[in-house]
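Listed after this line are the structures, all set down as structure tokens.
Since every read-out is calculated from the coordinates, none of them should be taken as a lab result. Since the model is a prediction, treat every value here as computed from it, not as a measurement. Cβ atoms are built from the backbone, for glycine too; each structure is taken alone.
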Structure 1
Amino acid sequence: MPLDAVTVSALRAELAVRLTGGKIDKVQQPERDMLLLTVRSQGENLRLLLSAGVGSARAHITCAAFDNPAEPPMFCMLMRKHLVGSRIIDIRQPEMERMLLFELDSRDELGVPSKKQLVVEMIGRGSNLILVGEDGRIIDCIRRADFGEEAQRRLLPGMIYRLPPAQNKLPFFSQTPEQRRALAGAADRSLPMDKWLLSTFSGLSPLLCRELTHRCGGDWERLPAQMDALADTVAAGEFRPWLLRQEGRPMDFSFLPISQYGSAAALESCGSFSELLDEFYTGRDRLEQRRRRSRELQHTVKTARDRLQRKLAAQLEELRQTENMEQLRRKAELVTANLYRVKRGDRSLVCQDYYEPDCPEVTIPLDPLKTPQQNAAALFKDYRKSKGAKLHLTELTEKNSRELDYLNSVLEEIGRAETEKDLAGIRAELEETGYVRRPKGDKGRKTKPQAPLRFVTEDGLEVLAGRNNRQNDELTLKTARRTDYWFHTQRVHGSHVILRCDGLEPPERSVRQAAAIAAYYSQARDAGKTTVDYTMVRFVRKPSGALPGKVIYTEQRTVLAEADEALVDALRKN
């Protein structure tokens, strides 16, 4: 849900206590519509997240880690110029608006003191981050608005900043009890109660409107008392962060306990509103961002795979047609043996097939425009052509089958990529193999290789897992010792997993935990129990010319394992 005005009010009070007087030391822009400010306040470094994302606009202190782009965007560079070194002197909220105004003391290019204002508008599709100068003019904004729906309120550098236009509704928390009672008495009761509340008052979210309706049981006579109770709670500042979970996943949040869902949702109290918003948005946003970023890469790989599948199907059909080449040779030899019986202009030859035990009569079609010798030569030519095609097509289909298997493994990697760096590593691999073109002007820049995933078993043994095919090769063929153990799911794509045991026989518990990691980072993650092969690294080798991630192995043993997310997380934290 988007932040409602009351939650923003509670959040403002919380941020004011922790950030007022703090100095902005660092500005980052990990996402297109997000700023991350590092603020030194009260002896600690706090990370203030400001987002103008549609459906995820917010402002709170975060503990989450974000990957920054290799090149900072222009908006980020401008914000660094104006914000780094500034102090937050106040945080304001226009009356019951979904906005926060950060008042800043800063200095201009010449070192002259100046005041600026960083405005965070959290108003659905119109959400924005705007930096306003001392003269009230917009320095820049993360989402500029010129024409179209925002024509009545243009947001461009150099223009005077004006607050968003007020809603054509009555402010709920500015009404007296008598006014609210009179409005409820004159309400159109053919409308659902929550719809009437939402269309009549500003400052109430759909969740609050449904909660008021639930608390009064849909009885219009009880509604005024519930509205007064809500207004008194807000006036007294009795805010507490509550998170609603459904099947363990965050589904909604509020500043008061929500009872409308009953047993269908679990209510959980958080330590602060920043913790609440961090918990609610971080996991959801990361999943959405990763999905958005991987979509283009996935589309490229799927297009290449589908094209290869069509090509392979056509080649297999041609290969199937070469199965009759022996029949062509036999026909050619039968025509040659019966040349004396064939005359120019004959359309067929009826002769005995001496290749069969009972020598049955067969009919061989002929070209009447050719001599008997030419008909025999044409059949031999078709035989040689078919024989050569079979050899060539066999090689092609084997090569294309390996490539198809490789592209399927890349699609599986993209599906389980956890960070932007994981996707960047997969893209680099595809650039090396020629499936993705390098950007113009990029001559193969060197990027710092990403470390493999690291785990520690309950017996204290280190486990490493590759993030992509290229890293799988590096891990198995260069990083691992010959006496370490190598794990991989049987017959399905997945990471190469190395159990480092210094040449000793690993405990059974560590073997099972390494196998569980191999199952989790594989195509069989959601398939329940699966078989995992493991062997010493010295028995694993890469065939000459094989694509990234492709190895062969011997002397393997097999264990049955299940992808256990809780176990993998615990071993990763170790």
Structure 2
Amino acid sequence: MLKTYKIYYRFILKYKWQFILFNVFLLVLGVSESIQPYFYRLIIDTIPSQNWSKLLLILLLYVAVRVTKLIFDLLTYFVGDMVLLSAAKDARAAVFHQIQELDFAFHLSKSTGSMISAIKRGDGAFFEFWHTVNINAVRAIIGFIVMIVMVSTVRWDIVFVLVGGMVLTLFVSFFLLKYNLVTRKAFNREEDHISATIVDNLINYETVKLFGKEDQEYSRLQGQFHSWLSALWRFANSFRLIDIVVGVIGNLTFLAATLLGWYQLKQGLISTGEYIMILGFISSFYYRMFDFIYNLRKLAKFHADLTKYFSVFHFKTLVKDPLKPTNLKQVKGEIVFDHVHFSYPEGKEHALHDVNLKIKPGQSIALVGHSGAGKTTVVKLLLRFYDPDKGRILLDKIDIRHFSKSQLRSFIGVVPQDPILFNESIAYNIGYAAETTDPKLIEYAARMANLDHFIGTLPHGYDTLVGERGVRLSGGQKQRLAIARMILANPQIIIFDEATSQLDSESEKLIQDALWKVSRHKTVIIIAHRLSTVVGVDHIVVMDEGKIIEAGKHVDLLKQNGVYAKFWRLQTEGKLTSATKF
């Protein structure tokens, strides 16, 4: 619990002096609004004496206190917002930054819908927690202190009744709020499941449409609503339980205090003005006490939401930047895998086993093998999505762990098999890696990627929005856009992950010609299933079960009559099935 509040106030206290000023204003506000019943006593006790000048002075002081309350009410919220709005912005930015910094493995294990739901609730809770704790709760505490001080000037026995009722209320509320927090966490889990299902459906709507599974998806969501509704009822009923228990204790305490005051008034132990003052303080306080308890029960909700919101700060980045990274403006592109072993965290063991591989500057190599053989793992380790369990990877004779991740990846351009695009314009996506909006450069890259003719047919041209994840483009169009993006980045090392797999034969030939042009004098790694695309590379590496089992030029591998030669014959003879495809 304290970890959550520590993180919260870390953002608040970045604006320390504004926060101190806010609390000064809040103190004046709390006292000026809580002290007002005291004037009831002065007014009532002064009237019988018919001292009209004294009564006028009391009335003017009363008005002055009310005006003070109004002024400091405005000042408190104005200065408070100066702190809150800036801190909330900082918190949201910090959560976003932390999510960006976390490892590839973290993102693979998280549901997008669940994360969006948690962030949305947490951001709202950041604001509500401020008003609940730093304003409403503090005002209630100030009111309680003022009431105790003022009532104690009249009767201590009434003070004991009020304090006893308050202590009992807080004691019972502790257990009720603890139960409320448990039900809130359970409901949050169900809400995250619902959100994850909805987002998953929206992302994969095309698959739903292709198979006509709209009714199935609706039924799936309806089925999840059973546990969601059950959790929501338990959460809602926990509030009703608090209302009943706190309401009974509070009203019994109020009744006891007023009856005790009535008896003392009857016995002449207190004046009429003092009795009215006590009633005024008790009435205003119990309104604030109920508000305080209500805020406490909301606090349980906000605590659960903030804990989930800030939970990203508890995840550790496993692939870390060095304290003093090596800084190079450019690299030659020599890559060495030196006895590299790797198993995925909570995933496939021995994804790579004792891999030794040397790629010379400007050399082109192809990684071929069955799906799951380790080809993509090689690339992920080179990009430092993960670090090897054993061994090391060198770039220009420097361990890649000595580079910052951002600089290392700036040397490498990747054209993935299934490119993911931002829901922005075509121009934005092409210029993204190079951080450029220069139309000439963007158009040049589009021409090199054989994309310019297609863009010319669009009404909005380069300003056309591609949709979420690029859904408005075909698979081939997305790949060509990814190629244009890589061309503009102009890296020294280029990785093609089946970059032409979704193109027709004519476009494939044009793209391959363009790729070899931009790849001249660069280190090139090709992950290939279609062996016809790798015939011209300098070196072919055949992988199986995380090991390198064959390596050499195309002609040499055919002469060896091994695994590569077998699959080459199957592909060229048209006998390759999905089960035997690289």
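As an exercise: relative contact order in percent (Cα under 8 Å, 6 or more apart), calculated from one structure in 1, 2, equals 15. Which structure is it?
Structure 2 accounts for this read-out.
Among the shown structures 1, 2, from which was the value 3.5 of distance in nm of label points 7 Å out along Cα→Cβ at positions 156 and 180 calculated?
Computing distance in nm of label points 7 Å out along Cα→Cβ at positions 156 and 180 on every structure in 1, 2 gives 3.5 only for 2.
Using helix-only ellipticity at 222 nm (-39500 (n - 2.57) for each DSSP H run of 4 or more, over all residues; to 500) as the calculated read-out, with -20500 as its value, let me know the right label among 1, 2.
Computing helix-only ellipticity at 222 nm (-39500 (n - 2.57) for each DSSP H run of 4 or more, over all residues; to 500) on every structure in 1, 2 gives -20500 only for 2.
Kindly point out which one of 1, 2 the value 8, 33, 34, 20, 4, 0 was derived from, the read-out being P(r) over Cα pairs in 10 Å bins from 0, in percent, for residues 324-531 alone.
2
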